[in-house]
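Following this line, the structures themselves.
Every number here is computed from the coordinates shown, using simple stated rules; none is lab data. What you are looking at is a predicted structure, and each value in this text was computed from that prediction instead of being measured. Cβ atoms are built from the backbone, for glycine too; each structure is taken alone.
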Structure P
Amino acid sequence: MLPPLQVLLVDDETLARSRLRRLLGECRAPAAEVAAEAGNAAQAMDWLRRQHFDLALLDVRMPETDGLALAAAIRRLPEAPPVVFVTAHSDHALRAFDLDALDYLTKPVRTERLQQALQKVERHLLAMRGGAAVAPETIVIQDRGQIVRLPLSEVIYFKAELKYVTVRTASRSYIADDSLSELEERHGALFLRIHRNALVARRALRALERHDDPEEGEGWAVRLDGLDEVLAVSRRQLVAVREALTR
């Protein structure tokens, strides 16, 4: 366990800072205390250059420089603290996670929800201080009104279907906002293009077999660990799939 987390609280509204300070005082596992407060990004950066913090709690909409721009600046600091957003505006969550925010809370914040965010911060700090490996790669998706970080190690395939991309795991499917091309560009080391409409996890490739597709006729398909279904392989990608299976 760590000592109380040292928090930099950044919000342009005095009452909002006061309420968050009270909520932080109610948290116990882990405990947290406000080490400094800032009403804008310039004040926050001044604190960050002079003092170490375990966490920066940021509002999004602030005058002049907003919280998203502040988070981007914090990432460039030599010893950047983890960032958690606390805001009344839910429409910036995807951008916040792109900036490596550990969590995104919407006001009014409940103590239980804030406690969950602090627990994420504690786990992150313990991993970093213990010399743990870099956190696994993730994809940010929206699921039933929530923003979720899904580890890529759980994804078996991405498949483009009409206007969206299905993200398939062993237990269920999600919908991703990213295009298949964007996913391939970012995660091509982990996923192999087998068709114009599908990327599969290289680790999940199990077998290549003859397959009669209702739309494309006789061809080939791959079987993947964790799933009963097969995915069609285009003629163009057949050689790449064979090579991947033999490595």
Structure Q
Amino acid sequence: METPARPLTGTLPPWEAVLAVVAHPDDESFGLGAVLDAFARTGCSVSLLCLTRGEASTVHGTDGDLRTLRTAELSDAAATLGLASATLGEHPDGELAVEPRAELAAEVVRAAVEAVADGLVVFDPSGVTGHPDHAAATRAAVEAADELGLPVLAWTLPLTVAQQLNEECGTRFVGHPPSEVDVVVAVTRDRQVEASRAHVSQAIPTSVLWRRLDLLGDTEHLRWLRPPDGRRSGP
């Protein structure tokens, strides 16, 4: 028997302030860019906590220290998306999954309190791309939200889009069927694309990012990990 679809909404929650929690500089643009832009367009104050400086990346065409380069790229992208603040952590890129979970969660708690956040926005618990750092950042955010009593909204991909990307590009995207999606919101991509291009060392012409945005069109899909009523959602 087919699982009935969850009741869908086509609007973002009416939060006055939101904290996005990600693992790497560029996650806020490549992944959450259109969603964060949509929040900002409503007048919501959008803050960002990025737990690493992305120093483990090997895709860059500019001489110099990659930590410094990617910090500058994030600053430019954050300005394009209209973020109220963007904070970079000092955790080692590629090793978030083995960092102390309590330490990561405490860092998210501090950022959420400082932002006076009404809710958190994160990647899906799968990490969406399969990167363990993404999943670790989300776990930390959910633990912090449990402590603060805040809702958590996760960005995901439709299952059909994830499967098509994996077939075409040899990637490991994880998506969800309609029955596991709670919010399908209309978005515009102009600021997300501009912010993504600010990450010059990462947004190369052959990046699968551009194909993903093409397949998604003008919608983004989100799931409640910790709904406003406080009940925890499934994986």
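Taking FRET efficiency 1/(1 + (r/R0)^6) of positions 34 and 194 (r between Cβ atoms, R0 = 41 Å, to 0.05) from the coordinates of each of P, Q, which one would give 0.20? Label of the source structure: P. Could you tell me which structure in P, Q was used to calculate distance in nm of label points 7 Å out along Cα→Cβ at positions 138 and 218 as 2.8? Attributed to the structure labelled Q.
When FRET efficiency 1/(1 + (r/R0)^6) of positions 26 and 170 (r between Cβ atoms, R0 = 35 Å, to 0.05) is computed across structures P, Q, the figure 0.35 traces back to P. When distance in nm of label points 7 Å out along Cα→Cβ at positions 66 and 106 is computed across structures P, Q, the figure 1.6 traces back to P.
Here helix-only ellipticity at 222 nm (-39500 (n - 2.57) for each DSSP H run of 4 or more, over all residues; to 500) was derived from just one of the structures P, Q, and that gives -9000; the source is P. Calculating FRET efficiency 1/(1 + (r/R0)^6) of positions 18 and 146 (r between Cβ atoms, R0 = 25 Å, to 0.05) for structures P, Q picks out Q as the one with the greatest value. For the set P, Q, ranking by mean count of other Cβ atoms within 10 Å over residues 50-57 places Q highest. Each of the structures P, Q was assessed by mean count of other Cβ atoms within 10 Å over residues 74-81; the largest value belongs to Q. For which of the structures P, Q does the calculation of semi-axes √(5λ) of the Cα gyration tensor in Å return 44, 18, 16? Computed on structure P.
In terms of relative contact order in percent (Cα under 8 Å, 6 or more apart), the structure with the greatest value among P, Q is Q.
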